[in-house]
1. Among the shown structures I, II, from which was the value 85, 32, 17 of Cα extents along the principal axes in Å calculated?
2. Could you figure out which one of I, II the value 17 for relative contact order in percent (Cα under 8 Å, 6 or more apart) was computed from?
3. One of I, II was used to calculate FRET efficiency 1/(1 + (r/R0)^6) of positions 54 and 110 (r between Cβ atoms, R0 = 30 Å, to 0.05), giving 0.40; which?
4. Determine which structure produced the value 19.5 for mean count of other Cβ atoms within 10 Å over residues 46-53, calculated from the coordinates; the candidates are I, II.
5. Here distance in nm of label points 7 Å out along Cα→Cβ at positions 6 and 102 has been calculated and equals 0.6, so which of I, II was it run on?
6. Which structure, out of I, II, was helix-only ellipticity at 222 nm (-39500 (n - 2.57) for each DSSP H run of 4 or more, over all residues; to 500) derived from, given a value of -17500?
Structure I
């Protein structure tokens, strides 16, 4: 079961058991989306995937495979990037880099930053709560 909260066109989806599963934050105005998956870990990082408002994808999964037609591309390390035929990119980055990029590109200028992706806290009115417990 998941809980959903929408504040200022930012949709936050998280499980009732707040220490497990996937946490998704979607900007309903730009369609940017970030996913934290606590069930998948790489070294000391949980799986993070961020799609910016243009549709570019960033992930910290160094083993990500992308299939395009009959071709398969296997990522092996951070900073690897491919550009798709529609000029969108898929980039492998460390979790911290993705969090920092999301913090600076997720919101439109007029939107309230209710989620801090680096500190993983939700800021709703006067309340500050962790997205999940690390």
Structure II
């Protein structure tokens, strides 16, 4: 079962205009190509920081006498951090763009998580539909 963070962008007082479900998982593309992945996610400052750290490691370690294998290990460690924190990075980028975190949903697939989320949301906004007498004739 996968957990999904639910992000909503509000449209005035009428409620959420758009909803996104972001899976809580490790992203291999963020691990293997962290700078490109960050650029693709439009996280410009984070991509710049990771790029500068990669360059600093690549330039500093040989000056201190470390072998090239240490540079690779350090860059893989940096990629591992980006891969593990990828969901949090996506969420923080969305929050800066006016989205808010509405909650968490779970499901085997994203469709199942969406069904659970919107069914719960409907039950919260209209509790009369959940009543025993909801379908009774008057």
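1. Numbers: I: 49, 32, 25; II: 85, 32, 17.
Source structure for this number: II.
2. Details: I: 17; II: 33.
Answer by label: I.
3. Details: I: 0.95; II: 0.40.
This figure was derived from II.
4. Details: I: 19.5; II: 15.8.
The structure behind it is I.
5. Values: I: 2.1; II: 0.6.
Of the structures listed, the value fits II.
6. Values: I: -2500; II: -17500.
Derived from the structure labelled II.
Every number in this text was worked out from the coordinates using simple rules, so none of it is lab data. Note that the structure is a prediction, hence the values are computed from the model and not measured. Cβ atoms are built from the backbone, for glycine too; each structure is taken alone.
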